[in-house]
1. With distance in nm of label points 7 Å out along Cα→Cβ at positions 56 and 312 as the yardstick, tell me which of 1, 2 scores highest.
2. Which structure, out of 1, 2, was distance in nm of label points 7 Å out along Cα→Cβ at positions 40 and 328 calculated from, if the result is 1.4?
3. Here relative contact order in percent (Cα under 8 Å, 6 or more apart) was calculated and came to 18; which of the structures 1, 2 was it taken from?
4. Taking mean count of other Cβ atoms within 10 Å over residues 104-111 as the criterion, which structure among 1, 2 has the greatest value?
5. With distance in nm of label points 7 Å out along Cα→Cβ at positions 24 and 88 coming out at 3.1, pick the structure among 1, 2 it was computed from.
6. For which of the structures 1, 2 does the calculation of Rg and Dmax of the Cα atoms in Å return 23.0, 72?
7. Of the structures labelled 1, 2, which one yields 23.1 when mean count of other Cβ atoms within 10 Å over residues 136-143 is computed from its coordinates?
8. Ranked on FRET efficiency 1/(1 + (r/R0)^6) of positions 32 and 152 (r between Cβ atoms, R0 = 25 Å, to 0.05), which label among 1, 2 comes first with the largest value?
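Derivation of every value follows stated rules applied to the coordinates shown; laboratory data play no part. What you see is a predicted model, and the numbers here were worked out from it, not measured in a lab. Cβ atoms are built from the backbone, for glycine too; each structure is taken alone.
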Structure 1
Amino acid sequence: MSTETNPPSKKTDFPDTGVGIDLELQNKSSSLVEVLFTGDISHGENYQSKNYGKSNVLCDKGYDYSLEKMKDMLYSVDLAIGNLETPLTDLPLSPFHGIKFYVHWSDIELSPAALRAHNIRVVSLANNHTMDYSLDGLYQTLEVLEKFGFKYFGAGKNIREAAKPFISRLMIDGKSFTFAVIGAFQELKNYREDYDAYATETHGGINPLNFELLEETVRTIKSGYPDAFIVFFPHWGKNYKWKTERQVLIAERITATGVDVIIGHGAHMLQELEKRNDRWVAFGIGNFMFNSQGRYFQKNAPPFSLIAAMRIYHDGKAFRVHFRFYPVMTDNLLTNYQTRFVDASQFDEVCRLLEDKNTSPETPLDEIGRGQDERGYFLEIKAK
């Protein structure tokens, strides 16, 4: 991530975001529905094609390899949502070649096919790499996603499309539960001025993390779906760092808007799990599959990320929403480019790190449960 800047303070007239149900899920097997949220996803062709004499994992192992140890989990849930941190494009050259230090791209056939083969069906495009090939790359990405049957949010051909949340209605034991996910990329001066990355009324791009726009989006969701559970899914923070003061300020303001939980990403590593305004904030869940060499050792950063499983059930009186956070090892130099669940000692290390880094007096550490299931070790919170 790059230099942070304050969001605009002046009220801006934004167009109606216009929301509607994107996906209906009918639960037929049990009284529990699970929705998975993953961090950064990229097959990393831009990295692997320049591996400087080292093995190219995509050529040697194929596009399914990096997700092999995650496949069982991905197929055990009702829906998987991830942050797609790469354009899907075969354009020959980015307009930012030689200007932007890291320019991402992924194969327009092999990459989306592999994601669909692993049950990833919904992606956020609100991040700092979606516009790496500018508007042409964005529009091709949207075409590829539509061709492969993905739902997407967080970017679009104008601000109305980019700000539109993903909304899904779940039917659990004959009862309807609606949840919404809003994707946004933190306002950064160079991404607005140098890369023209953010959507406007007349220009395609990414949904900016702007308070007025977010508040309007929440109001629009609530007007159509008063009982909707709202997840804010921002891309923010600094690479290989714990939460910033700016993230804290944003989280405190956003949790006052009606958002129920924040699941952030952007730092490539896990960040703090805290309560702000009586709402849970996972400041960063890190990577999921991100095929770069990574800089965990270089940055003295913990080599862990999180997978967030939203678990929804009805207790006979009301819907309840819990989140299980499964720590995973995502340092490719240690995993040989295969994301895997942590072992017992690594789980203890994750728990210690999150406790030590907590700075919110609101956070009741005894409300963060610990457990193990057939997938692996997890931390659990009650969001509703």
Structure 2
Amino acid sequence: MRILAADDQPLILKSISHKLKNAGYELHFANDGNETIRAFDYLSPDLVIVDLNMPKKDGFDVINYIRQTKKASTPIIVMSGEDDESTIIKAFNHGADEYIQKPVGLNELLIRIQKLMKMPIKLSNIANNEPTQTIQKDIVGVVIPCYNEESRLRTDTFKQFVKNNLGYHLCFVNDGSKDNTLQVLQELSKGREDYISVYNCEKNGGKAEAVRQGVIHMLKDKQMDYIGYLDADLSTNFQDFEDLVQTISNADFKIVGGSRIARMGANITKAGSRAIISKTINLIIRKILGMSFQDTQCGAKVMTREIAENMFQKKFLTSWLFDVEIFMRMKKHYGAEKAQTLICEQPLKRWIHEDGSKLSMSDSFKILGQLFQISIAYK
């Protein structure tokens, strides 16, 4: 059976390709509405899977072409992140046979195809013994800065995450490591280049510059809906990071950051002395920002392309306090009142201070001087 799948995000198409080809289907892809229409005429597919939001001609235009212009009864599945009821009704009224909302598991997609085509559900095509692989609603790039992380990188965790969460791309930035971090990262990305990439900085520039370079690199990929960053030691785990992504994709915030607020039901662990220093620094940061943040320095944040494009072009003044600088730049760009409505601080369920953290107690005291530098520069 020949399937034509249309989506303007190649990562989505690659995500479904392996699964459906293994199930015996012949797959053809298109990245915009015009290309989809041309491919439909040329291929005469048995089934069309189409996204609604595509350039040149959208999914509705494609459905209208198939149903009205070609008078074809070819089964059409809409697979979209749009969950508005009126949009779903509109898709069916235009002639769609099925509507699948992202996120959706690959197993479910396969079952829906078989059911729509009145084919027997082949359980042999469904890996019940493995975690569900899920096509995400949005494409998310995650920058992970690394400096001398050879012995701490949880490579199996990263591999499993990109395998099960189709729509994420992890960009590891090697910040001039002196150990074998680069080699470990290159081996990690081998054979997974669509989902894991390595950006190598020959010289160590500090965390802020590593993250900035990674964000700029990710912005070159136009399919990215959101870009975030995460610490290499996974002190904030992927489950909490996915919660941040869900928040920003379902609201009008432009940046959502994790907050290590100790509360009932959460596992937030810091060394005692580190916790005291953190509270002192956070108090000073709140005074400088003029915003009531509980925790600006959590290493887990996700933002829109707009924020990434506008706030990461210029180098940051400090290595560890670039999060504060991002918020200061947002205040200058949007105005203080507006900026506060665009930033969300979301409590984490888990955060563990890992041994081997690059931020020492002496660095914590240096931060006080950097805060003074920021307050003067962004005044």
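1. 1
2. Of the options listed, only 1 reproduces it.
3. The correct label is 1.
4. Biggest value here belongs to 1.
5. The read-out comes from structure 2.
6. Label of the source structure: 2.
7. 2
8. Comparing 1, 2, the top value of FRET efficiency 1/(1 + (r/R0)^6) of positions 32 and 152 (r between Cβ atoms, R0 = 25 Å, to 0.05) belongs to 1.
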